[in-house]
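Multiple structures are listed underneath, in structure tokens.
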Structure 1
Amino acid sequence: MNAIEMSLTVEQWPLKVPFRISGYLFACVDTLTVRLNKQGCVGQGETGGVYYLNDKPANMLQQLEGIRRTIEAGISRDELQHLMPPCGARNALDCALWDLDSKLTGQAAWQLAGLALPKALVTTFTCGAEEPETMAACARGYDNARAIKIKLTGDPVDADRVRAVREARRDVWLGVDANQGFTRASLAELIPVLVAERVALIEQPFPVGEEALLDGFQSPIPIAADESAQGISGISSLADRFDVINIKLDKCGGLTEGLALARLARELGLDTMVGNMLGTSLAMAPAFLLGQLCQIVDLDGPALLREDREHTVRYANGAIECPERLWGYA
């Protein structure tokens, strides 16, 4: 009899409104959910994959089916790191193993990870790249937010987008995310506006592979690597060009590597940010645990969905909390 029984489910979660970033428009979120049953205990994990790597649920399902026998014969989180490379499929399986181990041992995932009791975390809420007045309305709609992130595209209208959102919300921490959409010239031109409007973070300004554009670029605002930082491999090479690493579990392949990556970043003198590739509360829960080690938290994915899981994260006073019954508790 197999030690573990694995079930895989592909689901689709429509967004409240289409969500635009540089070069891409999301209307819904497709996810793969992994459920592991052992001795009557069930652990769960979710992935949306990494859209720009063609890491889609159907492909990820095939990846896991291909190693089903190995998984169901019994696999540890450490063994998984050697079985699969960083990817969305490994993330969902890794997070399901954390949840399962919590239930089997009677210890919460935060205890298994050697962390302190999790606390509520201030999270950013995101405005997609639209017309300035539309983005301002979006920012006002996040009436309890204490931090807002806005998507930019490298177009001249970016300056008006930033001004409009800041005018709508004079009180919040404000970051911008280019999703690789800037050139060195467009960023240099926008910097004075960002400084004037008290922007606190610039995320992934240049395309992957063009990180050298940051050499000699004197930015008065911290710059974060997102698409340029996929996992532990290669992070050391980013330390001289970036100030912050955005860790996403779908990119690095799960909570196990995410925690290791956060600790390595700290050793390298980098701040850390936990982000998400959109998803339900089930995807946010392990990322929330990682967020306990991060200076910046961006876990608003479920807030953009029409519907969520039965058990959900809680958003209150601009912060996110995860209830025990959601994930990672006995």
Structure 2
Amino acid sequence: MKKLIAAAVASSMTAFAMADISITGDGKYEYDLTDNNGTKTTTANTEAHINFTGKSGDTTFVAKFQLVENATDGDFDMEDTYITTKVAGIGVKAGNYASSTSGLAGEIEEGGRSHGKVTLSYKLGDVALYAGNGGAALAAGTNGANGGVNNNMFAGASTTVAGQTIHVKKNSDSRDSFGIKGSLGGVSYRYEAIDDDGTGSATAGEADYVELNASMNGINVQYAALNADNATLLEETDSAVFALEAAAARHASSTTTKVAKDQSQIAISTTVDGNKVTLKSGTIEKALSSTKDQDYTQVSVSRALSSGATAVITYTDQDMLTGTKDNLELELNVKF
């Protein structure tokens, strides 16, 4: 009996050791002090992301969770849950996931998560092809008592020509996207555009994003700009590029209606004595009123500590309809 028990334990330990399971994530603590034209407020926030990844051969399953807690609320959210695998040489990604801001039109579109999303991918020579269904769930009763799946099909292709990557995508029946990025003469660039021909739709029109980067003597200079026919086309609210988001601009007369159609920003970054320093200065046109733009400046300093954590200090100054708004954010974060 002892031999049988020992064999069973050894077998289970071997199976566990052979399993390819990893846990990664990040966590941060934020403290904010805001002075909005003389009115001062302070907030604190703790946030963590825990990512579970399991692999078996060419198949991977990913589950991502977010935990947020502040003075008034705590929230536990399951974010991405998806599986990737290969079937007859075709890549398959299925589940709940979002597109990245570094993807095509990522600085224009929000790229929110949706349930039941499926993407098929295939490499044909030097051309990467993909197609899928956005899979947003319909409300109950729209397509049966338990809801259904929208016919939100998309398809795209990308390739590299002479070192420049070209990307085209059919986002939906009414929307197309185009992008090109690469480097010329020591300057890297990224240009992306969307064209929505939905007649009478609030999102009809064109929008584009341009980004230029150049480095010299340890200093990087970046220019970035957004331009849209109408404000509704600009959706991204969590960009890593802009200090403030054009999509978040609202006039005093409405807390819901988007108003900004144009934004431009210059960013300069360098490293000084182990501190990464970034300065961003930009303008969101007509963000405050039909005749008043919003200028802003942001300075951020980050330093990796010997303890394994990273300390970040960010100061943002922005124009308001009356006066200015200043924000000081202190952050301590760690990745694992």
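Some notes on this structure:
- With Cα extents along the principal axes in Å, for residues 128-231 alone derived as 38, 30, 22, matching label from 1, 2: 1
- Comparison of 1, 2 - label where mean count of other Cβ atoms within 10 Å over residues 280-287 is highest: 1
- Value 12.5, calculated as mean projected area of the Cα convex hull in nm², for residues 32-159 alone, assigned to which of 1, 2: 2
- Parent structure of the calculated result 0.95, given that FRET efficiency 1/(1 + (r/R0)^6) of positions 80 and 264 (r between Cβ atoms, R0 = 30 Å, to 0.05) is the read-out and 1, 2 the choices: 1
- Origin of the value -1500, where helix-only ellipticity at 222 nm (-39500 (n - 2.57) for each DSSP H run of 4 or more, over all residues; to 500) was derived from one of 1, 2: 2
- With relative contact order in percent (Cα under 8 Å, 6 or more apart) derived as 20, matching label from 1, 2: 1
- Structures 1, 2 were shown, and log10 I(q)/I(0) by the Debye sum over Cα atoms at q = 0.07, 0.09, 0.11, 0.15 Å⁻¹ at -0.27, -0.45, -0.67, -1.23 was computed from 1.
- The greatest value of distance in nm of label points 7 Å out along Cα→Cβ at positions 104 and 208 among structures 1, 2 is that of 1.
Each reported figure results from applying straightforward, stated rules to the coordinates on display, with no laboratory input. The structure displayed is predicted, hence computed values, not measured ones. Cβ atoms are built from the backbone, for glycine too; each structure is taken alone.
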